[in-house]
1. Which structure, out of P, Q, R, was distance in nm of label points 7 Å out along Cα→Cβ at positions 166 and 214 derived from, given a value of 1.0?
2. Out of P, Q, R, choose the structure whose coordinates give percent of Cα pairs over 14 Å apart, for residues 62-101 alone equal to 41 when calculated.
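Read-outs: derived from the displayed coordinates by stated rules, not from any lab. In this text, all values refer to a predicted model and were calculated from it rather than measured experimentally. Cβ atoms are built from the backbone, for glycine too; each structure is taken alone.
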Structure P
Amino acid sequence: MLDLSLCNELLAEDGLSLDAQCARAAALGYMGIELAPGTLAPRPHEMTRDDWLAVRATVEAHGLRVTGLHWLLSPYPGLSVFDPATHAETRAVLAGLIDGCAYLGGDVLVHGSPPSRTRPDGMAAGFALDMAAAFFAPVAARAAEAGVTYCIEPLSPNETNFANTVEDAVALVTRVANPAFRTMIDSSAAAQSEALPVADLIRKWVPTGQIAHVQLNDRNRGAPGMGEDPFAQIVAALFQIGWDRPVAIEPFRTCIDGTVTAAIGLATIRASEAAL
């Protein structure tokens with residue numbers, strides 16, 4: 001079976017404490033939790049080592065582990081990869097989150113945060129790629145030192161205008177040229193942006209070694225099972241290529257509430273596995 005980790009923001013939005021979020025995730029059968037740092041503190045990069053270790057202890061008390069962080073710059077709306085005036089602050093924030101992920105025992109950080117990487121009007125695509133590579137090179141070095149992997153997340157053109165496909169993201173990964181900086185597949189974004197079906201995208205790109213993480217959600221931004229996307233095919237592709245890392249369930253909208261939504265996502269993936 002796939003190791004399934006639950007992204008925590010919908011449970012946090014339901015008003016549940018981290019302890020309660022972990023209790024729900026564990027009761028449903030998840031093995032881990034992928035944290036949005038903004039659910040932990042208003043400025044999470046300023047959390048101390050002891051703060052991060054207290055979060056880890058809360059998670060592990062429920063038999064779970066932290067698999068990673070996502071929504072990295074959501075608490076920092078003024079920061080941008082493409083605004084040199086904010087580069088020092090943005091790197092400082094990301095350095096704090098990288099260290100936090102390591103303290104938590106997490107494996108990956110997912111850079112979605114679309115406003116932070118939206119290319120300004122008039123900025124040429126090639127110039128933007130050069131700037132992004134120069135910006136992320138020291139971020140990648142910090143991730144390597146911490147023993148974690150930093151992923152640039154391909155997102156749909158509805159969200160941002162930079163790195164919309166895995167191929168786009170791999171171009172940036174190639175420029176940065178650090179094994180600690182890679183990309184990932186989010187099935188909702190991929191279903192909206194890619195020419196290939198998600199299952200074929202997995203078969204094409206995972207064997208290249210450029211894919212360090214997978215998040216599963218429907219193109220309608222609900223959990224697996226809340227739409228029409230073919231998760232049986234997606235799960236079959238993950239088994240075919242021998243995926244052996246955690247897979248995060250990341251819905252952005254609820255069916256009834258966050259707990260029911262999380263249950264639907266897990267049940268859909270388990271049913272897809274059972275059908276193999």
Structure Q
Amino acid sequence: MPQTSRSIGVFDSGVGGLTVLRALRAALPAEDFIYLGDTARLPYGTKSPESVIRYSIQAADALLERELKCLVIACNTASAFALNALRDRLAPLPVIGVIEPGAVAACAASRSGRIVVIGTEGTVRGGAYQEAILRLRPQALVTARACSLFVALAEEGWTDGPIVEAIAGRYLEPIFVVPANEHPDVLVLGCTHFPVLAATIQRVLGSGVALVDSAQTAAQAVLDVLDAGGLRQAAGAPGRTRLLATDGAARFARVGSAFFGEDIAAGEVEVIDL
């Protein structure tokens with residue numbers, strides 16, 4: 001089978017990674033995708049690094065059974081803890097996480113070097129975003145904040161309104177209410193759930209703060225890797241997308257539709273064991 005006919009595998013702890021899949025499909029419309037949401041064991045953000053690595057390996061192995069040419073870790077926590085393990089295990093298969101592309105975009109967007117990263121407890125505690133940004137821009141001042149309630153809000157479909165704005169303000173105002181010469185100018189949405197809250201977050205922070213969406217930056221990184229390896233599918237008919245979950249097809253479809261940007265029917269979701 002030619003490599004260009006193989007699929008791009010994408011996995012996340014649940015439905016948040018559908019924002020990455022959405023960006024990938026827009027950037028690479030001719031490609032076939034297989035998405036796996038490990039909904040039986042979400043969230044990864046509160047798990048130990050050892051558990052996240054183990055779950056990530058199991059998810060990757062399940063996708064590999066379906067013939068891949070590239071694997072995308074559409075989860076910031078898994079990218080933080082499991083990227084190196086998966087690259088070692090799966091080489092020479094390209095494995096792309098969402099943190100490295102997000103760090104590159106954040107450094108490029110910031111004029112002042114004052115950058116804020118928001119994510120799950122695991123992503124923030126692991127420090128991978130902070131380390132990636134400082135490797136690229138050693139003089140940067142990076143502040144990280146866990147915003148765990150954003151995940152629950154996104155999954156409930158509460159993406160705007162006074163309650164959401166109040167929670168966003170409670171998380172972010174202590175960081176951004178500083179003298180003008182100390183004001184961060186970039187906020188990294190370091191969780192794949194967070195892009196659906198982007199409009200509200202932008203209203204709270206104002207237009208002077210640029211938002212970096214790791215879903216969009218990861219899609220560009222995948223496109224670059226495929227082009228470099230001669231793996232990109234030639235333009236033609238739209239590619240196919242398969243959706244897998246480890247539990248709850250109906251909930252996956254209901255909640256995931258908002259992240260995916262189009263309706264998902266429960267019958268389209270195949271439930272598998274890991």
Structure R
Amino acid sequence: MRIALCNEVLRELEFAVQCARAAALGYDGIELAPFTVSENPHLLGAEHRARLRRAAAHAGIAITGLHYLLVTPPGLSILSGDAAVRSRTVDVMRRLVGLCADLGGRVLVHGSPAQRQIPPGEEPAVAWARARDALAAIAADAEAAGVTYCIEPLSRRQTDFINTVAEAVRLVEAIGSPAVRTMVDASAASVTEGLPVADLIDRWLPTGMVRHIHVNDTNRRAPGQGEDLFAPLFAALVRNGYAGVVAVEPFDYQPDGPASAARAIGYIRGILEALACRP
């Protein structure tokens with residue numbers, strides 16, 4: 001199990017400094033939000049990609065993957081009623097798969113709630129079919145690149161499309177590719193799922209459908225900065241032999257990004273040390 005930091009927490013810093021800071025704090029990796037490095041991240045040239053990868057390697061840290069994929073360029077949506085918009089969105093998704101692989105990442109997290117709202121008056125079944133087709137269109141690219149593309153269940157206050165792991169699994173099964181899977185976001189799951197997050201992990205991790213984890217409190221701050229207890233979540237991951245990445249993704253940085261990142265990793269490392277000592 002590796003612990004990564006979602007890099008927008010430190011986005012006020014240069015990327016090389018982000019990597020150095022995350023490594024110094026004790027993170028194993030950086031999970032990159034593409035919009036933090038370019039307005040058109042899918043079009044980054046080879047030298048820019050190489051610089052990002054070198055910055056991480058120099059800090060002794062990995063770029064573990066990408067998340068928050070479709071913020072830029074503007075106007076993207078996998079559910080749009082405009083076929084041209086959907087085609088452009090799929091092209092960006094396909095290119096981001098290549099970017100992830102070039103940076104050494106192994107997972108892409110498709111959250112991007114604003115880019116997956118069901119259009120007003122649209123039938124949910126029509127929107128579902130559009131999402132299926134979009135994800136199916138990039139599945140072969142993800143397989144060839146050796147990465148996993150995860151659709152992220154988000155809370156109903158964020159999006160009206162794919163709110164639970166079960167809904168995500170139904171979509172993943174319809175696509176039928178080993179490179180398209182889902183994941184668990186602790187904050188979203190805590191307000192949307194009918195099970196505690198640890199039980200959700202016990203339910204779905206053994207199926208192979210869940211390939212990634214984001215940790216954040218229900219209050220949208222970092223783990224350890226709210227009422228949620230994360231020891232049961234990490235105990236469930238250990239119990240199920242999870243060997244992937246757990247990415248820290250707060251949205252409310254208190255008192256600021258660097259302090260939030262530091263508080264989170266100290267809290268998580270303490271939990272993992274305690275679990276390692278448990279008889």
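1. P
2. Going label by label, the one that fits is Q.
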